[in-house]
1. Quick check: 3.5 is what I get for distance in nm of label points 7 Å out along Cα→Cβ at positions 32 and 160, calculated from one of I, II. Which structure matches?
2. The value -9000 for helix-only ellipticity at 222 nm (-39500 (n - 2.57) for each DSSP H run of 4 or more, over all residues; to 500) was derived from one model only; which of I, II is it?
3. Which of I, II yields 63, 42, 33 for Cα extents along the principal axes in Å, as computed?
4. For which of the structures I, II does the calculation of relative contact order in percent (Cα under 8 Å, 6 or more apart) return 26?
5. Of structures I, II, which gives 5.0 when distance in nm of label points 7 Å out along Cα→Cβ at positions 96 and 184 is computed from the coordinates?
6. A value of 1.15 was computed for Cα Rg over 2.2 N^0.38 Å, for residues 8-127 alone; which of I, II is the source structure?
Structure I
Amino acid sequence: MTEPRPLPKIGDPAPDFKAITTQGEITFSEWQAGSWVVLFSHPADFTPVCSTELTEFGRRSKEFEQRGVKLIGISVDSIHSHLAWHQNLGKILGVSLPFPLIADSTRAVSELYGMIHPGASATVTIRALFVIDPKRVVRALIYYPLNIGRNVDEVVRIIDALQTADKNGVACPVNWKPGEKVIVPPPKTEKEVAERLALQNVERLDFYLTKKSL
């Protein structure tokens, strides 16, 4: 039995690939074109939990567009199944999917991203989600079991936090949301400790834990 490929880790380059999608054949790196990407898998077409997830991403697609993020889904179903399911979701839930779905019936992409977990299922993907930055580096990943749907609010929050941290050179505390205080990175030398203690207009809990407004 072939060992499953491990998930790409945070900080790894996101594997490139060619695939058939509901919007035509793509080469991932060319399709990404310098944007942030959320790549997410679902176990199977025409299943209830997956239907709720796909349509929620569809409803909220403009939130991702506003953040410069492209969405792309994947499962091991055929392109014909994807197209039929897309039409069915529009009919029964009134939601279109403006993002492409990868038809990965050979499991090539799913294996490349470590989305097949034999302990859960040897035939379908788990609910894996990768946040990939414009340099095609994996910045975050979340994965769920087959019977639990994702929280799209948290996916949006992760995007906001990553983009805020990158832009401002800060960190984001627990439950952080846009507009709340951020954390100043901890000092690494005695000189930086002294500089930290001299900072004005900050919330200083201690030299290593300081918050500020942006």
Structure II
Amino acid sequence: MKPSSPSFFSAAEFRHRALNQIGAPIEHAWRDHGDHILNPESLIEAEGLKLKDAAVLVPVVDDGDDAKVILTQRTTKLRKHSGQIAFPGGGIDETDISPEVAALREAQEEIGLDPAYVETVGRLPQYLSGTGFRIIPVLAVVQRGFVLTPNPHEVDAIFEVPLSFLMDPGNHQLDSRDWQGNLRHFYVMPYGERYIWGITAGIIRTLYERLYA
């Protein structure tokens, strides 16, 4: 199916691609995707850290031929990644039996997304964060009918971005900055007044490379 097809960026096509990913198995593919390949030295450093397991939900809303992706803007009060654009998610608790359960729980706690509207359809390769997390992105299709309410302690805003925008490599810009004495390279995806970058942009780039490239 080509991008010109009306249903190329539908939730149904996303589900199909998520369930039938090509390429190396996700357990071994994470080094070859996103901004991991831009920062090989930092990747080696991250592998040597004691990382906390976390999960994020990548919620793709069924909106006909033009699916949307739910994103949040974190509050400036948070200790890590404050004010940044993020997928709903957080640490995997001992009581969470899987990353999927953790991602659904966190999405309900952060933005009030009822799991009854959510169908998990796969995962992406893990993302190692220099801030101490091993993140499992959980892919999901969300049906309309939900009502979202941001947790004021964690989320300043909730918004949607067309999947077609995020999966267009022309919207994936490269940038770099000094972080802890090292030059880090990363993707940025400006969308209106929103500035998507860092971990979230890295996961989106991996999503593109795994499902749409």
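1. Details: I: 2.5; II: 3.5.
The read-out comes from structure II.
2. On the way: I: -9000; II: -6000.
It traces back to I.
3. Working: I: 63, 42, 33; II: 46, 38, 36.
Label of the originating structure: I.
4. Numbers: I: 22; II: 26.
Among I, II, the structure yielding 26 for relative contact order in percent (Cα under 8 Å, 6 or more apart) is II.
5. Attributed to the structure labelled I.
6. Working: I: 1.02; II: 1.15.
Here the read-out was taken from II.
Since every read-out is calculated from the coordinates, none of them should be taken as a lab result. The structure displayed is predicted, hence computed values, not measured ones. Cβ atoms are built from the backbone, for glycine too; each structure is taken alone.
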